[in-house]
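Pasting the structures in now, so scroll down.
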Structure P
Amino acid sequence: MRLFIKHLTEYAYDKAVTLQPHHLYFYPAHRNYLQLLDFKLGVAPDPSGLAFRVDAENNAFHQCWFHGEHSLLKIQTEIIVETHEINPFDFIVTPLPSLWPSIMQPYLELEPMDVEINKWVKEVTDPAGSNLVTLLTFLNRELYADWNHTVRYEPTLLAISDCFNTKTGSCRDLSWLMIQMIRSLNIPARFVSGYSFNPELGEGHELHAWVEAFLPGAGWIGLDPNSGLLATDHYIPVVASYLPANTFPVQGHFSGKATSELSFEVIIEQS
């Protein structure tokens, strides 16, 4: 399957501002089912410098910096990828370690969770016993079945207690809730941001968030509580992190007394 992705992001400022260095996360991540055929990045105003870098969690990004004052920051990417069908269960899991190496600790960090959430997780996952794949599949399936999935563009996440109690959330909210649940079971988990292609879902689902859990012997396994399925070749990951705030497509600041207005558009077409 060949996909053409066009992503336009604009920040409009009511007064001219000084743009600080920005990090742009739009470059697709490596996956065995995905081949990047073309990547074009356009930034306006023209940056004084533009460099391709890799961050501490092995995510590729572009760093850019500017001179002068500006009232608009426009970022446009055009991406062509080709994917092939995969079996998302094509792996073998080795026993879960009782103590993870220190490098995995950020992916095990927990927010305080209500007793009701822990109780729900236990009820859902206990029938799986020691089968880690079944455990994650049960958890993923129940979150999909019991929660109302909404489109919400606010950058902040719902508190996990609010998401759990209202049984409502965006893809970002549900993914963060699931990550906390997985970590409570001593399984490392991280937040993934990227694109998904599913014409049946309609508009608003192209820019997407999901979960990756680390299983010993198998590595990072993609799970989407918004579909109840493991991630397939319809998922184009861009950035993954232990912390959702690290996955924003545009990361940077400006200096000046101004307010900004964000607008964006994502179009994915199969060719």
Structure Q
Amino acid sequence: MTEPRAYTHITAARSADGFLLTVELNRPEALNAMNTAMGEDLLACFEELHWTKTVRCVILTGAGEKAFCVGGDLKEREGMTDEAWRAQHYIYETMAFRLLRCPVPVIAAVEGFAFGGGLELAILSDFIVAGETAVFGVPEITRGIFPGIGGTQLLPRIVGAPLAKEIIFTGRRMNAQEAKAAGLVNHLVPAGQARAKALEIATTIAENGPIAVRQAKKAIAWGAESDLETGMILAIEAYNTTVSTEDRLEGVRAFNEKRKPRFRGR
């Protein structure tokens, strides 16, 4: 891996070919709790991904073995004025939209605790790979706060409204096995192996046509927010975008020549 740039509380490392980006929340001493500086780092990182054409897949993970992220840093928030709290949250809100609309797939590799904003970061990603000792929860309401970066919108879409309501209203924790059974987690692996499994999946994604992958992600997002007929029309638009690409020609050529395609993203 090579480092594209330095941040305060995340690390962002690219694979040698530049196709994969691993974004690591890096405050293990605070269980990767998200403070203002980390929010600014994530915002800058995912903003940049809207413009770069090299990266084909992102792995979002946390430093250390104890936590992916335990949510907002309440020690930093102690004594904040309402104005300061809202200003900080605006950074988080903007970051959440950048992550949600990241043009390439984002895989959350979760070990340990994923609570509050940490769980929300994971479900803002495209899907989750988790170690078998991972624990999930949305405990904000137990502190008189609100799941503010998508939990009330994304969790019901993933696990269904009744279970999401129970999890949010009670603040109770879900172990990795329950999260897998509920559809919150795609892959459950031995503890400590989430990042490796996510890297395996990301490598497979990166070998596919990058324009087609981007268009597929866009079409799925459009469809989830539209009626079926509109979604079908938008999907056809996404399809047509791939027709005039060199990658489409290369894919067909490689099939007929019985070799692996070499996609260049154009």
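Values in this text are rule-based calculations from the coordinates and carry no lab data. Note that the coordinates shown come from a computational prediction; the quantities given were computed from them, not determined experimentally. Cβ atoms are built from the backbone, for glycine too; each structure is taken alone.
Determine which structure produced the value 3.2 for distance in nm of label points 7 Å out along Cα→Cβ at positions 115 and 131, calculated from the coordinates; the candidates are P, Q.
The read-out comes from structure P.
Source structure of the calculated read-out (Cα extents along the principal axes in Å, for residues 155-218 alone, 36, 31, 20) within P, Q: P. Work out which structure the value -5000 belongs to, where helix-only ellipticity at 222 nm (-39500 (n - 2.57) for each DSSP H run of 4 or more, over all residues; to 500) was derived from one of P, Q. Computed on structure P.
Identify the structure, out of P, Q, from whose coordinates mean count of other Cβ atoms within 10 Å over residues 19-26 was calculated to give 22.2.
Details: P: 18.9; Q: 22.2.
Computed on structure Q.
Suppose relative contact order in percent (Cα under 8 Å, 6 or more apart) works out to 15; of P, Q, which structure was it derived from? List each step's numbers first, then the result.
Details: P: 30; Q: 15.
Going label by label, the one that fits is Q.
Given that Cα extents along the principal axes in Å, derived from a single structure, equals 60, 40, 39, which label among P, Q identifies that structure? Answer for the origin of the read-out: P.
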